[in-house]
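Below, each structure is written out as structure tokens.
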Structure I
Amino acid sequence: MIKRRSIALLPGDGIGPDVTAEAVKCLNAVEDRAGEKLFEFEELSVGAGEYLRSGDPLPDATFERLASFDAILLGAMGLPEIRWQDGTEMTPQIDLRERLDLYCGLRPVKVYSAEDSPLRNGANIDLLLIRENCEGLFFARHQKVDPSSDEVRDVMRISRHASERLFHRAFEHARKRRRHVTLVDKANVLPSMAFFRKIFDEIAAQYPDIKTDRIYVDAAALYLVQRPDRFDVMVTENMYGDILSDLVAGLVGGMGMAPSGDLGDQHAVFQPSHGTAPDIAGKGIANPVATILSAAMMLDWLGLTEPAKWIEGAVEQVMSDRSLRTRDMGGNTSTVQMGDAVARHVRGAA
């Protein structure tokens, strides 16, 4: 009998509850196929909706509970109209990354059908973008700003400790893939990025079996469009990773196809890369595939490698059927119908 894993569910705001429900449906299908109970779920309230209820998007008591779970599955958080006084949105998902030290952001993208990519050369896209999660340009987000100021500065922080552990993770993932790591930086202009590259070079020397490249972030955007198949593992700073995550998602069909995992040494949060899309919340048309694939990433992190493959294989089978596409990908399959289709394949009953 496999030890049951405790999973915190944070459906969040907007379409978060819609897509989280389909991921849980697929995890239940994993249990059906395994023939035993594998998970203990507990739903907790975090996000803009929780702020409206309690005045805090991530209450301290909730955070303390979250730290006790084996893993966290998150839907989406924040609403455009719910903001702090300085004009920024509430982002408890970023608070979780920082407070749980989830420094390694994994953003895998894979095209399942060449027709889903807007690129004529997009048939072989299969890459992993790794984003540093706890410093970089995001480090400045907690600064207090005088609203009457004529100038505001954001400071990018790059530390040796954070960079070294990030690069080790990148090379370890590359060993499980095609043994190629590309560093994305702006070392030709920014001293912080030159320092970032220097540390990368030091760590790369410890992995002589891994091929490496170093490119500037603007060139990376160009090459991702021109030759996306050249990339295996890409590793970069926080803000650059945030921007490129959306770009690579667009190459394979959109944000609804882009899962993610934020990993630390003790804790991990898994969520789709997309936002809350409040304009379509509750309408049953959101694409749940990114959240379902995030759940598969969670299983792999928990050591349930074979069940993770069941979900990944089910998604691949479903996406091979061109008639099954949600509205964001040009089809009319509903959120529930897509979740049902994946769950059937997970069970092996398609």
Structure II
Amino acid sequence: MHSPSHSVTCFVLRDAPLETHNSFRVPALAARYAELRDAGALPELLARRDVRGMPVLALGEGSNVLFTRDFDGLVLHVANSGLQVLKDGSAGARVRVAAGEHWDTFVRWSLEQGFCGLENLTLIPGAVGAAPIQNIGAYGVEVREFVASVEAWDLKREEFVQLDNAECAFAYRDSVFKREPQRFVITAVDFDLPRDRPLRLDYAGVREELESMGIAEPKPADVSLAVETLRRRKLPDPAITGNAGSFFKNPVLPEDRAADLLRAYPKLPTYHSSEGNTKLSAAWLIEACGFKGVRDGDAGVSDKHSLVLINYGHATGAQVWALALRIRDAVAARFGITLEPEPIIL
């Protein structure tokens, strides 16, 4: 495919601190660090003698990663910007967004332009390039519903590639980018944004929030405001308290196994998932094991939402991960379910 143009040379730093580049704000060093403001500079950067052959970790706003140690490779902070409407019609538009753009800024732009669909994904932290990696989702909507294709540098093939929606191999909080974490550097995402789409209101209190706002016939902007209100109430702000949002995925079980658990624990919240599966509330499982509000040194579990692990100030990534493993083991021992982390653990 056509590679992006470039004109900017990247500066490479040695032993660079990463504390301000991850939303947990845990200390770690990168053997090499570069900020990429121009995707077209990637081939030249990766060919440099001082980084050639090193493992590469692409990092946006660091809201989906936990560093448990230093990174012995190149951390590439993708900070390119730009938004371009490629095609526009009465039904919707295709929009290309640079990977370094802030996700929530893009969501709000889409609503201001009269598009709909992304309103349930309001206030998710992070950059646009991170959205396809774990197929971000909230309140009954996943980003894969809108991704037309992803532009990335393929470190294996050493060329720019364009992966369509099917090639991204999206699954629940998963994609080819997450399964091959050091193969692709995402540089842009193309979205298909509709102008008309049924609102998703039947998930985790959205309808109730709209009712409390006195809105009987909501528009996408109203849903966005309801989701923002819910998130601010439930989730600690990473700008104030170090965290990466939901730390564990909601487990998905075959219906018969979920039914067995429900007979034993009738209060366990469940949601219908795809292909005869049932999604369980990881937050309920964690809370039932007594971890909500637990603190071990400066690593802890939020007292607002048991899915959120927190750095209260001076926790290391290893300490946060040790607490996560304690939670995982307790849930496995009591319920026979192994929780999987949402963030990438390094």
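Here, each number is a calculation from the coordinates, and none is a lab measurement. Everything numeric here is computed off the predicted structure, so don't read it as measured data. Cβ atoms are built from the backbone, for glycine too; each structure is taken alone.
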Q. Taking relative contact order in percent (Cα under 8 Å, 6 or more apart) for each of I, II, which is largest?
A. I
Q) A value of 0.25 was computed for FRET efficiency 1/(1 + (r/R0)^6) of positions 116 and 316 (r between Cβ atoms, R0 = 35 Å, to 0.05); which of I, II is the source structure? A) II
Q) Of structures I, II, which gives -12500 when helix-only ellipticity at 222 nm (-39500 (n - 2.57) for each DSSP H run of 4 or more, over all residues; to 500) is computed from the coordinates? A) I
